[in-house]
Structure 1
Amino acid sequence: MAVFIQYECEEEIPLLPCEELAARTAEKVLEEEGCDADVEISLVVTDEEAIREANREFRGIDRVTDVLSFPAVPFPSPSDFSILEEDETLFDLDTGRLMLGDIMICAGKVRSQAEEYGHSLQREFCFLVAHSMLHLLGYDHMESSDAFLMEERQRKIMDALGITR
């Protein structure tokens with residue numbers, strides 16, 4: 001598993017070992033979802049202006065959001081890893097890793113939502129990584145039944161990490 005992290009903002013998330021937390025959370029998601037592939041993801045920690053611009057450009061929504069996910073694998077259904085056997089172009093030729101996708105997290109939203117929900121910065125950051133990883137694996141929350149399934153997966157992952165509210 002490889003997590004490539006970039007900070008594209010002056011504001012960092014204070015006192016958080018983001019690389020370690022992102023890798024641990026992503027690994028737990030992959031374990032819980034039964035992914036045996038060696039995976040790589042890219043994570044960008046950014047500011048409100050940049051994530052608003054990306055949200056507007058890619059989703060047509062002109063507002064700040066906490067996290068954006070950019071899946072690279074067209075899963076036919078959530079965590080249906082059979083597609084990996086059919087398409088070798090999903091893997092990096094040099095490393096052999098599955099290129100799962102990209103995540104953008106807004107540092108300001110991590111801070112404000114942790115305060116708003118009354119939990120730690122660590123919990124909020126890990127939750128957003130888990131949420132986004134599930135999107136990279138094909139989960140969605142547009143329909144209520146899909147939202148329920150995704151929320152259950154998130155809860156199970158956070159419990160498995162031992163990070164609760």
Structure 2
Amino acid sequence: MRIVVCPHASLAEVAAETAARRIVILHSPGREAPPYEGPATLHRAIFHDVAAPRAGLVPPGERDVAAILAFADAGPVLVSCEMGVSRSTAIALALACRACPDRPEAELAAALRRAAPVATPNPLIVAHADRLLARGGRLVAAVAALGRGADWTPLRAFALDLRPVPA
């Protein structure tokens with residue numbers, strides 16, 4: 001499975017280059033979603049990039065994560081959020097775990113960090129994914145061990161190419 005992540009600023013360009021068929025667009029309430037007029041099927045999820053519920057903000061919910069996992073079940077997917085650092089990387093990691101159920105969470109988290117040194121997956125999304133994918137806290141632990149990513153630098157896109165592990 002191939003998972004591509006990009007910030008909203010490069011969505012149209014990356015979608016065209018990758019011939020994306022399924023796109024997940026994550027954005028905050030009250031902010032305009034990035035325009036997209038291509039042939040891909042879209043799933044929009046609207047919530048703030050918060051690590052825990054906070055008054056006045058809409059946190060990512062377990063239903064949001066479940067809907068994204070179900071939407072992206074059909075194969076390669078492009079995930080876009082404002083900066084391509086937190087929400088989208090958490091979703092990318094969740095999709096990687098779903099696509100590779102026998103791969104250790106720490107291995108998949110390390111692959112994410114290699115692909116995107118700035119990746120700092122949203123811990124609330126990760127916690128929801130851990131429960132939904134029955135990872136027993138291992139995904140949460142892997143992301144905690146990963147720590148904060150490098151200081152943000154402009155990011156165009158990155159890809160996780162998940163190939164089956166040879167037997």
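A few comments on the model shown:
- Winner on percent of Cα pairs over 27 Å apart once structures 1, 2 are ranked, highest first: 1
- When distance in nm of label points 7 Å out along Cα→Cβ at positions 8 and 24 is calculated for each of 1, 2, the greatest value falls to 1.
- Structures 1, 2, by distance in nm of label points 7 Å out along Cα→Cβ at positions 96 and 120: label with the highest value: 1
- Computed 30 for relative contact order in percent (Cα under 8 Å, 6 or more apart) - originating structure among 1, 2: 2
- When helix-only ellipticity at 222 nm (-39500 (n - 2.57) for each DSSP H run of 4 or more, over all residues; to 500) is computed for each of 1, 2, the one that comes out at -11000 is 2.
- Source structure (of 1, 2) for distance in nm of label points 7 Å out along Cα→Cβ at positions 88 and 128, computed value 1.8: 2
Every number here is computed from the coordinates shown, using simple stated rules; none is lab data. Fair warning: this is a prediction, and the values are worked out from it, not measured in the lab. Cβ atoms are built from the backbone, for glycine too; each structure is taken alone.
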